[in-house]
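**Q** Some structures are shown below for you to check.
Each value in this text was obtained by applying a stated rule to the coordinates, not by laboratory testing. Not measured: the values here are computed from a predicted model. Cβ atoms are built from the backbone, for glycine too; each structure is taken alone.
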Structure 1
């Protein structure tokens, strides 16, 4: 463990000594909460329709798929007309696109970004690498199945999928959201211990907070 994370005695400017425990003081071990649907079905249907028409993307360019996401916002494909737009931070986004293979080191940052997103949130796995490891299936330093570490609402297969396939993926995701079946965030909350155990199994230096409040 890094020295700055260890429990220690600190002396303040006034000479008073006190104990600090960064792990307990600054890191949150709280599990995410399950968000049940609204009791009135017509209201929940309205919410789901609004969510499906407001796809705000956090794109994590982990591999080859990043180059295929850029043309989506050009005049040729114009994803804006479908209510799709890119956001700069996790807390402004509701769709997380993992675009390619994931190394163990990158997985740590991906988890951290996902846990900063507000629910309801969705995950799209882009390319074969997120499904079965793709061409890196036998690498010692890449994960093979994204859904063992984060809940995946939709996969877009291919190596790599073209922008047209991405647009079809957005359309399919919208249908899932409208039907009230995009339950990835709740699945993560319900099976939090299982996901966290899988994450910590491959990430050895777990020096990061859990953003699940």
Structure 2
């Protein structure tokens, strides 16, 4: 399935160039958009149960920041990213993980569609997609879950429109109008209309985690 949307804020080449400095740049970042970054990752990691036996697919694996700890705990990690050099950095952290290079605009690779997962996770990726496209991606991914599996989407996000506008006003020129940030209330309501059970947890002033349960 192909998702129609605008181009990425950063090209694949720019992400390639960013790859070696990505982890350090996140550590040095303060405030929007990465406020509470490690708390967000920790929340997702804490939701993964039975780590020594589970299969986890990381959409937009980047340098492996999110799934590295899960890998150390024995989880089987599969990672998808459009940047070859980001994958190279992730492989250093998780040498036995399985990686695929493909743009999410082209959907999920056939090899991944032939698998099933206990958890599908994503961190700071889906804000590049319009909310209607996010829904399409989630619909595609939920078909890859085992019964009682779960999708966990961590990203720049807000509980409601008022919180988003408050952050936008505070950030001034630092705010990125080119990105599409989740509103937790809107996403959970839209997912419910599609028959999907979900919940949203705000973690920092500008980031949260959307959890979607399998209906199987």
Structure 3
């Protein structure tokens, strides 16, 4: 009896994800650790994480901000993290008045301060509204991180730092992004725990320090 073709497709999907996660383990953990550790400096000092994406990437971005405002594993303080796409009234008003390409940039101009971080998620790395947000953020002194699909892409090039996942399907890229989001939270919590005894300053301070130097773009390619 021949194998169910649906099972074969499922096996291929799982295998693609397995390979993508292995590349993430080998090539991406350093970048994710840097992001988690950087947030552990920025957020306790009163800085803010802004995040945005379109479609499935919007869900991933909102997943991250929920973990930071709430908690990931252990009990800890709440930290300021905003998903720009979740503000529906602002999103639709800006889109109606200025155009959809400005829906995130306008909010970055309103909420972003020097030393904050903007994380943009995109499987294509070509969304105009995310590129506009990146340019607005960098002009304001907001550090820009991109979590994208295959490189090269315009968003990775526009960001200060980027992690690019080269996978066979959009679904695999998104699934790998979710793991990356959770790992950022892991590194963030670990960095907080390591500095619990250190003074972080009053929570009202918004200048969390100058932007970290750009280490380059981390590419998780399919070739060994």
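**Q** 1, 2, 3: which one has distance in nm of label points 7 Å out along Cα→Cβ at positions 138 and 154, as calculated, at 1.8?
**A** Label of the source structure: 2.
**Q** Further question on the same structure: For Rg and Dmax of the Cα atoms in Å, for residues 98-169 alone, the calculated result is 14.3, 45, so let me know which of 1, 2, 3 that is.
**A** Label of the originating structure: 2.
**Q** Using the calculated result 0.93 for Rg/Rh (Cα atoms, Kirkwood Rh), pick out the matching structure from 1, 2, 3.
**A** The correct label is 2.
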